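Enquirer: Multiple structures follow.
Read the figures in this text as sums done on the coordinates, not as results from a lab. Since this is a predicted model, take the numbers as computed values, not measurements. Cβ atoms are built from the backbone, for glycine too; each structure is taken alone.
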Structure 1
Amino acid sequence: MSESNVVNDKNVEIIIWEEKYATGVKVIDSQHQHLFDMTNQLYLACFAGDDVLNKVFQDTMHQTVEYVRFHFNYELKLLSKIDFPDYKNHKKMHDNLVRDILKAVEDYKEDKKFTPNNFARTLRDWILGHIGVYDKIYTGFIHEQKRRGVLTEKMLKEIESSFST
């Protein structure tokens, strides 16, 4: 990871959105940016002192879990609708992260060995790796389908609007 997207100073973000992470699907990019923001909130809560850490980190962690589930559901619906050939593998990666996050939440609630800072960094690393590598695979598929005329912007917008109803 380059220093341009990972920061070690507690006064700044741990993860910074860059256009290289864009998928070209506006809704997905917006959701990814929100995941970046939530990861930064978790990281910054690590430096707020124990009372704030416990409240803010716990609340933000809960919100992050819910948002990750929402985002993964949305993304997988999109991939299913466009017949993405590696759908099962992509879903498995999502399921594994959700399982790992839920385990970390449980450890946190049970006061098991849990380091919030490490959790925020692990989430950051997963997000950067997943978006930067695996989401680029389906992005390439979408662009190829558009190039071949199999998928259009209009079709993508119709798919997006079908999720909101």
Structure 2
Amino acid sequence: MTALGHVYDVQPMAPDADHTTYLDAGLLRLGVEYRRLDPEALQAYFSGDDLREVEEHSPEGGFTDEGVSIHVESVEDDHEYLRFDVFADDPHYHYVDKQQGTNTVIGFDRAANGEMMPWVLRQLGDRLGPMLSAAGAGHVAAELEADAGPELVALLRAHLRTIGVIAEPEA
């Protein structure tokens, strides 16, 4: 993968089971979570070298933001390969490569791409396989049915509509 974003050796915070709804999508499982992050939450979760790495790359005063996180996990190995953090101030997404042990965080460009949630739905519908491959999950992408992306998006869109995150009618 071309150098894009920032590559961390620390894995992202795991989803909070109490605040995450999981949707079964065949070979994949989607987690939808509303997150509130601040320096105290990061300090409570990370420690040692991991905390130092997170703090080293945080803005002055620490990272504080909130919004919907969409976790894309493989059912087979129970690993989260993709994460989309549709945050208010610093929207971004992650490629979480299990084999390499890396977490690549890529900032989202609203000026170029518009609002993030519609972009996320388009990427999951049209680019799911290539994005999984970029995250080191080519083995998962190779097993997906041709219509896996659109089916996953339909499932996610219905859930997001139910919880009031999106209001647009189904396309």
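Enquirer: Work out which structure the value -9500 belongs to, where helix-only ellipticity at 222 nm (-39500 (n - 2.57) for each DSSP H run of 4 or more, over all residues; to 500) was derived from one of 1, 2.
Expert: 2
Enquirer: Still on this structure: 1, 2: which one has Cα Rg over 2.2 N^0.38 Å, as calculated, at 1.11?
Expert: Among 1, 2, the structure yielding 1.11 for Cα Rg over 2.2 N^0.38 Å is 1.
Enquirer: Can you tell which of 1, 2 yields 1.6 when distance in nm of label points 7 Å out along Cα→Cβ at positions 32 and 80 is derived from it?
Expert: 2
Enquirer: I would also like to ask the following. Upon calculation of distance in nm of label points 7 Å out along Cα→Cβ at positions 104 and 136 from the atomic coordinates, which of the structures 1, 2 produces 1.2?
Expert: 2
Enquirer: Tell me which structure, out of 1, 2, gives 3.4 once distance in nm of label points 7 Å out along Cα→Cβ at positions 64 and 152 is calculated.
Expert: 2
Enquirer: Taking mean projected area of the Cα convex hull in nm², for residues 24-87 alone from the coordinates of each of 1, 2, which one would give 5.0?
Expert: Label of the source structure: 2.
Enquirer: Out of 1, 2, choose the structure whose coordinates give relative contact order in percent (Cα under 8 Å, 6 or more apart) equal to 20 when calculated.
Expert: For relative contact order in percent (Cα under 8 Å, 6 or more apart), the value 20 is produced by structure 2.
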